[in-house]
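Values quoted throughout were computed directly from the atomic coordinates according to the rules given, and no laboratory measurement underlies them. These numbers come from a predicted model, not from an experiment. Cβ atoms are built from the backbone, for glycine too; each structure is taken alone.
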Structure 1
């Protein structure tokens, strides 16, 4: 005999009760303003005795175990060559306290500027990779290149997160989300619907 967990039915909502949203044509090239997948991160790298940082918004988690992280790094970016050669990086999570620094890091090249010194950031040694942690960020995820099959065609890197460092508080930090045109959104209030989930991932 098998048993199934019964989930309480939610009150039925008719289509008449939900307001329709009027829309207009929109440039497909700007779809990222609404489909941006995650918070802005600062990617630190190390190669041939030099450290660098880049600002990045195009990334996503690909798998639970191993913990895989995919991201797009332009081949014209100084970090591209450093990470391609070293096969390592650290994904650092800044909060709104670093908004101006995040913007400025994304608007200068590490081939010309020592970004740690220029922006007053502190580099600490990582445990599993040569790239440094950024002490001023809320979290840091040490990564090693897991699969480079998409790098040549799409500049898309797949990393495995091999070590994670996260500040215990706040549990839900105010992170930045880029919408294009120099504008960021901030992660807002937390909404829990855990009771509606049969399995919480």
Structure 2
């Protein structure tokens, strides 16, 4: 909804800085949510966290399309970010479960990373088109409808991949990515791509 940000303060009876805060809060919650939903998906499974995140995202998106309150808008953006974070964590965890130790894992992670890097480039363009034709509220309605379709497909086709017994956290394992050149290459490329927007 970036292209619509200048018009949203009047619709929500607030200031431009509050609308900017909703963008910042969303990004912070996407990152912070991974700290919660990663261990939760290890405990409950990938599928429930994915579907629960999808449901939260749909509820938040539809609420965002309807609300006229800046405070409610901010709260719903937090819920939307939590839903998105749960879906991201579950997706990457499922790929890890299926492709761990296999050569294809680098390709799959590369594809997922590329798709995530394209979102900040394509999203504002599509958002501007929807805003121009239907108004900014329709952006959130379309996001909700897209997640309904994705969640329905996940409900039907997404397998549970979590192993039944999850080993406890080994603190030494936290340092393994730091020693991996592929980790740094992917991180650098992803950070550069996201930072350019």
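Here are a few things to note about the model shown:
- For Rg and Dmax of the Cα atoms in Å computed as 18.0, 53, the structure of 1, 2 it came from: 2
- At a computed 22 (relative contact order in percent (Cα under 8 Å, 6 or more apart)), which of 1, 2: 1
- Which of 1, 2 leads on distance in nm of label points 7 Å out along Cα→Cβ at positions 42 and 154, largest value: 1
- With helix-only ellipticity at 222 nm (-39500 (n - 2.57) for each DSSP H run of 4 or more, over all residues; to 500) derived as -3000, matching label from 1, 2: 1
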